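Every read-out reported here was derived from the displayed coordinates using simple, explicitly stated rules and does not represent laboratory data. For clarity, every value in this text was computed on a predicted model and none was experimentally measured. Cβ atoms are built from the backbone, for glycine too; each structure is taken alone.
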Structure 1
Amino acid sequence: MCQACCGRSRGPRITRAQFLALTGLAVAGGAAAGCAPSPEGGVLVDDVRGFTLTARGPRTFRNLLVDATGRVAGLDVASAGGARRVDGRGRVLIPGLHDAHGHFGRLGALTAELDLVGTRSLAEAMDRLRDFAARHPEKRWITGRGWNDVIWGLGRLPTAADVDAVVPDRPVWLVRVDGHAGVANTAALREAGINRETPTPRGGQIVRAPGGEPVGALVDAAQDLVADRLPQPTTEDVREHYRAAQRRLNQVGLTAVSDAGTSAAELAVLHRMAAAGELTVRTNSFLSWDAYTELGTAARGDSFAGDLLRVGTVKLYIDGALGSHGAAMLEPYDDDPGNSGLPQLDAAELRRRVTAIMRDGFQVATHAIGDAGNRMVLDAYEAGLAATGSRLRHRVEHAQVLAPGDVPRLRANGFIASMQPVHATDDMNMAERRVGHRRIAGAYAWRTILDQGTPIASGSDFPVSSENPFDGLHAAVTRTDRDGRPLGGWYHDQAMTPVEALRSFTLAAAHAAHRENAWGSLEPGKWADFVLLDQDPLEPPPGRARWRTAVLQTWLAGRRVGEYGAL
């Protein structure tokens, strides 16, 4: 959902030649040096309650043998030869989970910013801002994210005046939880040169007072007016962001992520980390449009550094989000009758980009929230298939509100629905108010999509929502929040079964990344990526919710990369 993450990426700018030199692709012809982590020898993880999904169905096992290359050698083996034995002490073992849509570097960048997630009021958010500003007098700009005006009950977007009352003396830029709106204080508006004469960018909104003066809130594409003025992180900053993010992702059981919008500079850092064996999360990078136009096919490759990095997808976005009334709708919003959303591209330009990407042999992944946005994407994809004959599994990112008549088009064309279960429970406090009872029938419609045979690859859109996949599994199965609300689940008829939910975070996510033969399940020949848990997420014990599942150990390619509790 995050335009701030899906659009222009913040970071050092590099040329195509610099990228090729940094990654070694100019010499290596597309294969970066390095290899995946591997154990010193074979490992037998014994006495576990193992479970994996395969193309042939579920499989349980009591032990897992890993060979010296870090791949699965066998399940339920009778003899492990000289393999080192690890006692699983009867713990649950499942494949490492894969977030099919997250923002890898952005999650790490938050460690240096003001975190407003979970604030219940404007006053609470401003208290956090005041404290952060006092603790960081060295920061010329203060940046942060995570506010939600709906949860605040504010009835409006925050303004520069709200922020000026706390920090008037240096620029402040605070982004909404979904990344589709932000608020700047007066100092930031002044530094960005935003005033009553500033034209409204296409696909954006500068919220103005009746006299035309900007009030500080900027929606969708208008955010670039400030974002382009922010201090840019260095290459080492970017590297540290990835290190911080992967520590958190490993801790919640993620061994793979589809990174939904990677710049050329970020990709160069990922290549170097992969080649050095520093990555502990397999990364399926979606090139941003800017990165694709800068790098072209030189960046493409299914497997760099022993499957630590894949680059085969280009990310586009067509609209905004429901929360900020930016999702492109076929009819106006129920609670804003003069507004049908903010398309980011016209149909002709979207079709041109999609066709170019497909012709270059990339998968296309397009952010689409509203029913008009989703229809535009489906139209463009069908035109691109007709023009290029592409056989890749093109992805609709979010596929959040679809007109019922458009749902069968996913199945007919082999498209992937890349969805985020937590968005349903995050959005249920406002979604029906935005689109009305009739249109909500095509929203967050997992059961409808699965029943027609379309695979769902689940993610979280972190840091927009919780990166913990067990929050996603809980939402997918119960359609409730962590507190079990609403009783019985929000439109529970659209829920997934526990097995379907796990598949969406493992094998289906790998399938969507074209890597189902390398990871996503624990089968001989695939990478031994797995986690040991304190409870069974398919059938949690009575009185203990699925989201409370804790990861005890995380393993990548047969090597333990995280230990978080005693077995």
Structure 2
Amino acid sequence: MSFGMRQRRAVVVVVAGLLALALLLSAGLAAGLVVLGDDDQDDAPADTPTRTAAPLDADAADARTPPDDSLAPFYDQELAWEACPPGDYEDDAAECTTLTVPVDYAEAGGDTIDLALLRLPAEGEAVGSLVVNPGGPGARGTSYAAAAGRILGGDLLANLDVVGFDPRGVGRSAPVDCLTDAELDAFTEADPSPDDPTEAAAYASAQEDFFAGCAARTGDLLGHVSTVEAARDMDVLRAALGDPRLVYLGASYGTDLGATYAELFPERVGRMVLDAGVDPSLGAVDEAIGQAGGFETALRSYVGNCTENISGCYLGDDLQGGLDTISDLLDRVQEEPLPTTGDRELSGGLAFYGLVFPLYSEDLWPLLDQALRAALDGDGTALATLADLYLSRTDGSYADNSAEAIYAVRCLDDPTSVPVEDVPDLVPAFEEASPTFGETFAWGMVGCQGVTVEAAEPRPEIDAAGAAPIMVVGTTRDPATPYEWSVALAEQLESGVLVTRDGDGHTGYGQGDACVDAAVEDYLLDGTAPEEDLRC
């Protein structure tokens, strides 16, 4: 099983007018980013331009100077933008092209791949580009950029070309492939917390089969989809855009990618905002325990809102009683899946995804109300639909490879895997952090079994010494990237500045907090960062 963090406000999904994208955090139980929102975005940033952005630093070193002479052909690329294929993306004004990068940066003269790019041109005179990444790993930056009209404030759209890219191995950028659709169905439907040695052995075998499939279907590229290499690709992109310094907005896993870029190219950092930070210093187990606790906090907030504030709450009027009702439902579904009106039953794996996914956004709580109420009445259709939204699954097939790329990237970055026989020893610590989800997250540590490739370049320690100010935005009850991670990331970055949003849901920008939105936009437009940490 994998589970990811995803960024709010991305690609339009027809069902209920939602938006969806993705991040993976633990080595086995993903942590990446998706997030949803409806079409009537009352909390969206203002979309009426009111000012002109300050020019970007023109005194930086020449934009196209490569870090190594062997990379000059890549840094000298000219991008040929043209209209995107009709119907492919949300905004008809979007332009598409590709960027060529080496498969292996240590062998620049070897094989290459093409990365899919999308640009939403500025509505006024552009002073430069804003490169965006929505999270994952596995989320498509092209789709995120195409949706920028409903994600970003009007002043940003007026002054900056918004550019998104599908990172290597993702979407239309040499996508990794691991399983057939039917095999991926079985993989995601599996019981997320085995109950006996036979189930545990089958769980571990499924992880090994997954990576065997990746190796067979993806080939040598599988060893070159790391975050470090994606960060190097981002510098080639910056050069091809003609920007001497990178202006960047990354969310969830996108903060990991951005911080890695800042470590590799500190002198190239311009205005960088990292929203919903990932703590790069954590080991795999501590990371997974932290995320389990984050989702428990979010679930308690959801249940508490219902039991304390809603008359006739379907979960009753007691917080612990409501939590117990949901835990009991998850346990029952593992033993006896619920029927749906679709093509498969609501299994334990799908129930987990369907429950956790709406916790990314308070806007989705009403949908979770409906789905859980129906499941408690014996109908798993709505909860399975939410799970399919998370997995980018529609009509029995998958719209993208996010459910595979999330594993491939994270397990290349950190192949840590806990042997099956050691998982029971971890369960108490996980359940202390999360009585509801702890056991599932503990079993997620079995993930990455079967990985046979190594990253071409080790991940660096992060402090980004010498970089311009880097803004980190953290939300106090963020389920997928706990607030403490943003605090830690800001402290580890030599020039980090923390902006705190007190609220629910994943990410802080565009969530209805005018203080946070102003801080982010002031920095991206004018280069004006708070002189000290800001709490909104």
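Which structure, out of 1, 2, was distance in nm of label points 7 Å out along Cα→Cβ at positions 144 and 400 calculated from, if the result is 2.3?
Value 2.3 for distance in nm of label points 7 Å out along Cα→Cβ at positions 144 and 400 corresponds to 1 out of 1, 2.
Work out which structure the value 24, 59, 17, 0 belongs to, where P(r) over Cα pairs in 20 Å bins from 0, in percent was derived from one of 1, 2. Of the options listed, only 2 reproduces it. Taking Kirkwood radius over Cα pairs in Å, for residues 352-407 alone as the criterion, the top-ranked structure out of 1, 2 is 2, with the highest value.
If you line up 1, 2 by FRET efficiency 1/(1 + (r/R0)^6) of positions 64 and 168 (r between Cβ atoms, R0 = 25 Å, to 0.05), the top spot, with the largest value, goes to 2. Tell me which of 1, 2 gives -8500 when you compute helix-only ellipticity at 222 nm (-39500 (n - 2.57) for each DSSP H run of 4 or more, over all residues; to 500). That value comes from structure 1.
Looking just at FRET efficiency 1/(1 + (r/R0)^6) of positions 160 and 520 (r between Cβ atoms, R0 = 30 Å, to 0.05), which of the labels 1, 2 belongs to the structure with the highest value? Comparing 1, 2 by FRET efficiency 1/(1 + (r/R0)^6) of positions 160 and 520 (r between Cβ atoms, R0 = 30 Å, to 0.05), the maximum is at 2.
As an exercise: Rg and Dmax of the Cα atoms in Å, for residues 56-135 alone, calculated from one structure in 1, 2, equals 22.9, 63. Which structure is it? Mind dumping the intermediate values first?
Values: 1: 22.9, 63; 2: 15.2, 41.
Label of the originating structure: 1.
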